[in-house]
Structure P
């Protein structure tokens, strides 16, 4: 959003497409400088309005963008309970996860207290992620599993070789870490370490576990951020001297993740 200016409250200063009121959910508006209420419940929310009272069309409005670990105030519709996931309504209020009764909606917050219709409550904001409205409570633990072998890797010309997995992590996944079960050690060099992540963040999901010998090793995610789009998983094996010195190796990679979609 090109006109956005960060305030001391962590908000962005934008312009209202039409009249907006306080503590409402907004999406990107008619252009990158404007915001508006969602036109449909499937619109991706951007943040919460932080104004006192009402602003008119083309007036400046402070918007706190949705992200993990922030808190804010949100005007609610319907009724719900502390801990419920919240999705946006078309008037910018928050609905509980169960509405609508089917289809996918964006989850953008979690309630910090029980609420009734038209109440303003405290919420913990989340990075927006698609959520199937008819699923059970909260997140679901899933696992991505794929076998990898030495001959499948591309030698990067130095100490590391890489491989993109066929399976992908879905949008709405929050990687927690994983394990690597090595049946054939990655031998030929004095060490061999495996990272699992993406091309931009190679150790995001599993960080630096040894695959030199046959063993089962566990790794914690270096970056457990929610994935907002389907993500290609890259596996990297790094030797001590040169990847070309490694002559064998076969492992099975497991990535455990919570799924909101």
Structure Q
């Protein structure tokens, strides 16, 4: 039942995406509408403790690049400018950042790999003074409505692009809607029992038409396993930051 249900949802999302493509001439707005399809799906099916929006991670002294879709813990963390089009999320709030592509190509994948590496390194650095950093890092995923690459060729290209990159700084999951799923990074390390053929090169490609079901079930299990991360907002500031003068 569950597989059939999500297979129907995936077909509906793909049909909506194709129909949008016949109506919108503006690539930017078309991309935003496809991001909205992914946001709507997650908002509808993730537990209510998770919020879904587009916005920026607020590091100690700067913002991240804009993230197409952000999944965040809405119960335990504040959000800055919560009613704006692009809220700011403290590091502790972040559960996942998802890049949405209308059509995945090798140049698009290369750009996402570089963006992912920088984002993960910056996010990890912000927890340097946090008293209880998350046991599982926030996910960075890519969701593609169409792809020039099938799962296995995509995995090979990804392997070349991520050569030499710390596994913690790699893309965690790629959903090729209607075609399959790629697992890597923290997602592979935490949820896959298969032994890697080469140490440090852990990656798994799955061909499966019902890729939305695989994406959702893996995502949900990982997100719930992270548990709650307390904000501890002062921990994101450099230790030497003045916080007033004790007067009594």
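Looking at distance in nm of label points 7 Å out along Cα→Cβ at positions 18 and 226 over structures P, Q, structure Q comes out largest.
Thinking of P, Q, which structure, once Rg and Dmax of the Cα atoms in Å is computed, gives back 18.5, 68? Working through the options, I get structure Q. A value of 1.4 for distance in nm of label points 7 Å out along Cα→Cβ at positions 186 and 234, calculated from one of P, Q, originates in structure P.
Match the computed value 0 of helix-only ellipticity at 222 nm (-39500 (n - 2.57) for each DSSP H run of 4 or more, over all residues; to 500) to one of the structures P, Q, and report its label. This figure was derived from P.
Taking distance in nm of label points 7 Å out along Cα→Cβ at positions 50 and 82 as the criterion, the largest value within structures P, Q is that of P.
Just so you know, all these numbers are worked out from the coordinates, no wet-lab data involved. Treat the numbers as computed from the prediction; the structure is a model and nothing was measured. Cβ atoms are built from the backbone, for glycine too; each structure is taken alone.
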